[in-house]
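The following blocks contain the structures, represented as structure tokens.
FYI, it's all coordinate maths here, none of it is from the lab. Note that the structure is predicted; figures quoted are calculated from it, not measured. Cβ atoms are built from the backbone, for glycine too; each structure is taken alone.
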Structure 1
Amino acid sequence: MSSDKSKCPSQPASILVVDDTPANLQVLAGMLKDRGYKVRPVPSGKLALLAAQRNPPDLILMDINMPEMNGFEVCAQLKGDDKLKGIPVIFISALTEQLDKVKAFAIGGVDYITKPFQMEELHARVETHLKLRGLQIELEETNARLADANARMSRDLKAAARIQSTFLPSEVPRLPGIEFAWRYQPCDELAGDGLNVIPLNDGNIGLYVLDVSGHGVVAALLSVTLSRLLSPPSEPSSILILDQAEPHRLKITSPVQVAAHLNRLFPFDTATNQFTTMLYGILNSTTGEFRYVSAGHPGPVHLTSCTRPVMLESQGFPIGIADDAFEERSVNLAVGDRLYIYSDGVTETMNSSGELFGGIRLLEAIDQSRSMPLQESISAILREISQWHGPNRPQDDISILAVEVSAVADVDTAVVGR
């Protein structure tokens, strides 16, 4: 089946005519040639198969009653050949029994014309099936191009996802008395979420979770750009340290300064309607103090060793939405305390009824998992979320970053805790 014919309408369609009666072959071939078709007459089923395999026609007119191999057998072999199965076969036969017609269609024929027939009827049916075949070829070619494009896009998305994963914590910092854990679950191949744990200096650790609105490539590009700016101080693009005259003495950028800097760099774009929420904070591993700023992001959850978890304040506009000053907040983490930072994909996961998982269920899940190791606690929370949304796919990325204090260096617990 040459796809070139669909691209070159001036080229006549090729028709293979199969009939063991020479007179019938001569009449059919003559009438079809008069209509401008390229006709190849063959007198037997075996020769028809050889002719089709050597040069596949656009359509076959097939007699049924033939010696050695009848039309049904020829058609069955054609349909079993991947190269030839798409060729439309029109049966022309003197057989008028309904069962013969049923068998003809069951075996793969597209039409059935009984002898004697009118040439105008034959021509109309031939023309119809040639047009249908042309459309089928065009559809197959379009589908093949789409499959190639999808394959390329899939490869590109996987490559982009690998690049995006490089901005996740590769090695969680090891600090005496401090443990970190995280989970990152994109709802698509590319995510708008980002998170990281970043060593700064003098026992200070930067923690962030960010969430770009929307999904797909555009959200992922902005997420990667932001993550690049929130990279370790060793990276030239990092905004987590301040430029200063003494390069060996790094001065940490405060959470408020980080948010304000991003707010200037990424004003709200009305063309994409995208914005970013973020919670960025600095944990002092010596004192247990966590200073943080929220840019329209859900408040972190603080779990102490002896009280139920609470959701901390998180007022503030998303990045780029307003020029209002950001407000820094802080919380002291005592021995045994945990802090959970998460994206709104956690609380906004919906069940089959459209009900949100919500903050109350998150607090309950954190409380119920308090006796588990930190990473297992996050896994237990995610299981609760998974049970909530059931077989439905989450509609947003889910990110959780947690920290636990098992000891505070050089400072009495009563000073930094309760």
Structure 2
Amino acid sequence: MTSGRARLKEVGELDTVVRGGIVVDPSQQIEGQYDILIREGKIVELGRNIATTGRRVIECHGFTVIPGLVDVHTHLREPGGEEKETIYTASRAAAAGGYTSITAMPNTQPVCDDAQKVLQLWRRIEEDSLVRVWPFGAVTKQSAGTELAEIAQMVRAGIYAVTDDGRGVQQARLAQEALQLCAELKIPYCEHCEDESIAGSGQLHAGEAAKRLQLPGIPVSSETLMLVRDALLARECNAHLHIMHVSCAEAVSWLRILKAAGVPVTAEVTPHHLLLTETAVLKYGTLAKMKPPLRTEADRQALISALADGTIDLIATDHAPHTLQEKGAAFSKAPFGIVGLETAFPLLYTHLVRKGALTLAELVERMSCRPAALLSVPHGSLKPGFAADLTILDLEQQWVIDRERFSSRGRNTPFHGWSVYGQSILTMVEGEIVMDRGKIKIY
């Protein structure tokens, strides 16, 4: 296999013109037909009728060009879970889904909780990834929630945020110490909001589906208790608190209050929480088993409204690959989570944009510009001077999601067989094509 990030730096001698596409770039409030000139891996110019003589041309008439998608919540599973996913397969899945930047959650085996592990992860990324990968570090050692990890050393080694994702930090004092440290280091503290004393052994939302299946439920209070606790601590510390995978209307209500009060908090929502409810487990079984769980239709509608009005800042996949054998276990034994990199954009374009809940520009902003801003990285834009990370879309293409054709090793999705519009047909990272479905003329 050709090395990943090192290969991306081998920029060809010729300039490239991405010609005639409808460019949608919320960072510049651009939506119209433009050519894009790329030189040495960077955007040089957006304009009309850019000269093509002596340049490589990517002909995009009839297609849409956007800044490459950015995911701030990706589980790569490597090291330790390579039977589920690897850095290479996750990066292929990302490119197939239009993502040019993803993150590496730290809940691997071993947990990414010290500088040496961060440096080892960077070496794997440099060797194997086709797209950009931003490592996250654990908040606590082994994500056990009892002692802070080496956060400052990990920042120096190259992490972009910290989280114990998969578990919330249960001790308030420990969370306070971590938030204070994150404020000093100027990185986000990303929280999986779940009070385990409330959630207990819950398997799905504490609602009608749980009653029908006679399984223990997870109430919304387990999420909102930790959200409010951490927000109060973040305000004291002046730390950037980022709430991961918001799932309920009650959390949305609190986010509105906290933001109005000036608390430095941002939040994300996943495609599956925007599109599915607790009843999905009755149809899809463990393929719809998530944490936080899918909740009610009222919760789903509240999430869509909050995403539209900015209370929820961005969309993240929470791409969590598992083997189908693991997912085939009894409900109480099966792991939480689904894959999402290859389905996120078409699902949301089909069910939010085409149905009028968001505009295309708003969707791109929440899947590219705002995620990049969360990590303070110079991406999520097609401005001159930025890296030529872009995605070309066929928005009129209707197709059926087929998990057997995924680039990810994960097949655990309830969206198999769903008919969608909007397909990523070419993905470029730093001026180099990393995914091409052959629909575009290149000469």
Give the label, chosen from 1, 2, of the structure having the highest value of distance in nm of label points 7 Å out along Cα→Cβ at positions 30 and 318.
1
Among 1, 2, considering only mean count of other Cβ atoms within 10 Å over residues 46-53, which has the greatest calculated value?
1
If you work out mean count of other Cβ atoms within 10 Å over residues 190-197 for 1, 2, which one comes out largest?
1
Tell me which of 1, 2 gives 26.9 when you compute Kirkwood radius over Cα pairs in Å.
1
For distance in nm of label points 7 Å out along Cα→Cβ at positions 118 and 182 computed as 1.4, the structure of 1, 2 it came from
2
Test item: helix-only ellipticity at 222 nm (-39500 (n - 2.57) for each DSSP H run of 4 or more, over all residues; to 500) calculated as -8000, pick one of 1, 2
2
Please state which of the structures 1, 2 yields 2.3 when distance in nm of label points 7 Å out along Cα→Cβ at positions 166 and 382 is computed from it.
1
Identify the structure, out of 1, 2, from whose coordinates FRET efficiency 1/(1 + (r/R0)^6) of positions 78 and 286 (r between Cβ atoms, R0 = 41 Å, to 0.05) was calculated to give 0.00.
1
One of 1, 2 was used to compute distance in nm of label points 7 Å out along Cα→Cβ at positions 54 and 70, and the result was 2.7. Which label is that?
1
Supply the structure label, taken from 1, 2, corresponding to relative contact order in percent (Cα under 8 Å, 6 or more apart) with the calculated value 13.
1
